Structure I
Amino acid sequence: MPRFTRHSAVLLAALGFAAAPAQAQTVEEFYKGKTIDLVISFTAGGGYDAYARLVGRHIGRHIPGNPSIVPMNMPGASGTVAIQHLYSLPKEATAFAAVVPGGITRPLYDVQERIKYDFSKLVYLGSANIEVNLCWVRTDAKVKTFNDLLSNELIIGASGEGDSTRDFAVAENNILGTKFRVVQRYKGVRDIVLAMDRNEVEGLCGTGVPAMMVQRPEWIAGQGGGKMLVQQNVKGKDKLTSMGVPRTGDFAKTPEDRDLLQFIYAQQQFGRPFVMAPGAPPERVAAVRQAFVQVLQDKELLAEAAKMNLDIEALSGTELQDIVERLYATPAPIIKRAINALVYNQPK
C-alpha cells in the first residue's frame, strides 16, 4: 500500500474511532456521572418546595445513567426568575424546574408583554398533582362563611401578580363581589401562615390541602386557630364538598361568570408542574419525561408522600403540554375579561 494511502487510512480510522462515541452516545452514557439541577421557583419550607424535593430525591433512579439531582431554591416573579435561569444554561437537558402553575398562565394576562420568555414553548415534563385551592381564615376572624365576605372585609396575605394567593381572591372580588383586602408583600405560603399567626393578616387564599398539611395540618380539621373557608374552584373535590366546604363557582351569578372563574382557575389542573427549557436533544427530553411518569408510580416515593400527607395525582408531560396549548388558544374576548377581573381595587 502506498505511504500516503496507508497514512490516510490510519488517520481516517483514528478519526472514526474518536467520532464514534460522540455520534453514538446513548442517553445512559450521557447522564452517567452527571448532575442535573432542579430549580425550585419558590421559597423553602412550603408545599411546592416539598413536592419538588420529593421528586428530586427519587427521579434520578429512573433516568438512564442515574444522574445526581441537586435542588436549589430560586424564587421570584411567579417563576420567571427560575425560567430565566433555565434559558441561560446550555441546552443539554441537565436542568429542569418546578414552577408555580400561575407562572405558566400569567403571560396570557400580561398585556404589556413584560415577560421575556414564552411559557407556552417550554417542554413540560408533567405535574405531580391536580390541585383544588382554598381560602383559609383565622377562626377568630369576623368572616365565618363565604357569604360573610359579600358584606365584610377580610384581610389576606399574598405574593405578587400571577400567584394564586393574590389572583384568585382578586378575581372573586371583581366577579362575585367579595371584599378581600389583599396585602401583597409575602414571599410564599409559609410567610403568610406566619403572618396569620402574628395576626398581621386574617387569611390566606389560593392554597390547597397538601401545602397546608406541611404548614398547619390541624387547620384541615378546623383546629389550632385556622380553618377552610371555601374551595376556589368550580367543580371542587368531593371529599371537601362532603365536609361542607362550599365552592366559589356556586356563587356565580351567570353561566358566563362561572365559565370565567373556571378559566382563571385553570392552573389548578396542573398543581405541581415541572418544566425544561426548549432546545435539548429530543431523546434526552423523552427519557426525562418517561422518568417523571415512572417516579410518580415509584413505591418508595409514594410511601414517602403518604408520610408527608402529599397527594400524588400525576399528569404526564404530553397531557400537560396539551392543556397548556389549549389555554394559549383561548379566544381573545375571554382573555380580555380575565385581564379585567385580575385588576385589584381595594374594597370600599
Structure II
Amino acid sequence: MVDTLKIQDDKLYELEQLGGRSRVTFTHPELNGYRVYSEKMESIFSKLKNMSLSGSIPLMIKGPTGSGKEMVARFLHHEVDQSSGQYIAVNCTNMNKEIFESELFGYQKGAFTGANVAGHDGYIKQARQGTLFLDEVSEIDLDIQAKLLRVLEEGEFYKLGSSRKEQVEARMIFASNKNLAQMVKKGQLREDLYFRLNVVGVEIPGLKDRREEILPLVTTFIHAYNEQFQKQVRYIQGKVLKFFYFYNWPGNIRELKNFVTQIMIFIEGDTIRFNHLEVKDEIDRMQAKNQGDSLPAGSRSRSEIINELIEKPFDLEDFTLEIIRQTLKKFGGNKAQTARHLGLKREQLYNRYKIDQ
C-alpha cells in the first residue's frame, strides 16, 4: 500500500500498489464487489454478527448519503441472518402517503377505489423470512409512523380493509441521514417511534473520516470498469491520487464511484492523469477555464493553486460557493455577468448553488 504522505505528483503508481485486503470476508454472491478497508467499518460489521439470534430486533443505521448504509443492511440479511426470504429495500423519500401505506401494509380486495381485485401483499409480508429495509425512515408521514410503531412493538399489522391480524415475520432495518433527535423536537418524527427505532443502532462515518478506504476503493472500481468498459488502465498519476485522498467527498462512496465511472468511460490509454479530472464539473469551474489562458505576469498558475489546495483536506463545495459569492460581489450582484465570468449557465446558479433568481 502506498504511503499517501510520500506520493510524488508526477510519478505513476500501479493499481496493485494502491489496493488493500478487505477486513471483512463476504461469502454471499450478492455481496460480491463490496469491500471494507477501515477499522471503523470492520468494527461495525463485527458488532452486527452479535445480532444473529435476535431476528425480531430492528436495526437503525445512521450515516450520510452514499456512505454504505445499504451494504450494512445487506450484510445483516445475507451474512448474519442468512435469511431464506427476500431482501426488500424501499426508499421512503417523497412517497405519496396513500400509496406508501397500501404498499407497506398491503390491502384486501375492494379496500379502496382502484384496488387490485385480488388484493395485494405489502412490503412487510413480501419480506417474510427475510428483510425489509426502509431507507430514510424519517420521511414517513406521521400517521403511518403510528402504525409502524405498532409493527415494531407488537410484531403485527393489518392490511388495509382487513380486520385480520397478521404477524410480522421479517427483520426490520431502518436508515436515515438526518438528525432524528432534532426531528423529534420539531415534531417531524414521533418520539415513541424514535426510541423504538434506536434499540440497536450503528452509525456509518462519512468517507472523509475513513480516508484509508479511498485509494483501495478507487482501485476496486477501476478494475471493475476495466472489464466492463474494455479498458486497460494500469497506472494513476501521483497528483490524481492526492486529489482522491484529500478531497472530502461530500457524496461519500457514491460520489467517488460516480467520479471514477466518468473518468473510465472517456479515458484512452493505460494511465489516469490530472487532466482527466476535468470530467468533474466542480474542477472545471474551479479552474475557470474561460479566463485562465492569459494570467498576468507574476500570478500563480491554476496548477499551482490546485497543488496548494490538495495538500490537505478541504471542502470543494464550500470553496466553489465562496468563489461564486465573491464573484457575485465583484459584479454588484449581477447574476448573468457572474455566470458568464465563471463559465456557468444561469440555471446552475439557481438550481445547483441555490443563488436566488
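Ranked by mean count of other Cβ atoms within 10 Å over residues 45-52, which of I, II sits at the highest value?
On the way: I: 24.0; II: 14.0.
Largest one: structure I.
Comparing I, II, where is FRET efficiency 1/(1 + (r/R0)^6) of positions 29 and 213 (r between Cβ atoms, R0 = 25 Å, to 0.05) highest?
Values: I: 0.05; II: 0.65.
Top value of FRET efficiency 1/(1 + (r/R0)^6) of positions 29 and 213 (r between Cβ atoms, R0 = 25 Å, to 0.05) goes to structure II.
For mean count of other Cβ atoms within 10 Å over residues 125-132, which of the structures I, II scores highest? Walk me through the numbers on the way to the answer.
Details: I: 24.5; II: 20.2.
Answer by largest value of mean count of other Cβ atoms within 10 Å over residues 125-132: I.
Figure out for me which of the structures I, II the number 2.2 belongs to, where distance in nm of label points 7 Å out along Cα→Cβ at positions 149 and 309 was derived from the coordinates.
On the way: I: 2.2; II: 4.8.
Only one of I, II returns 2.2 for distance in nm of label points 7 Å out along Cα→Cβ at positions 149 and 309, namely I.
To test your reading of the models, identify which of I, II gives 21.5 for Kirkwood radius over Cα pairs in Å when calculated.
On the way: I: 21.5; II: 23.4.
That value comes from structure I.
Using relative contact order in percent (Cα under 8 Å, 6 or more apart) as the calculated read-out, with 19 as its value, let me know the right label among I, II. Working shown, then result.
Details: I: 25; II: 19.
Source structure: II.
Bear in mind that the values in this text are calculations on the coordinates, not laboratory data. Please read these numbers as outputs of a predicted model, since none were measured by experiment. Cβ atoms are built from the backbone, for glycine too; each structure is taken alone.
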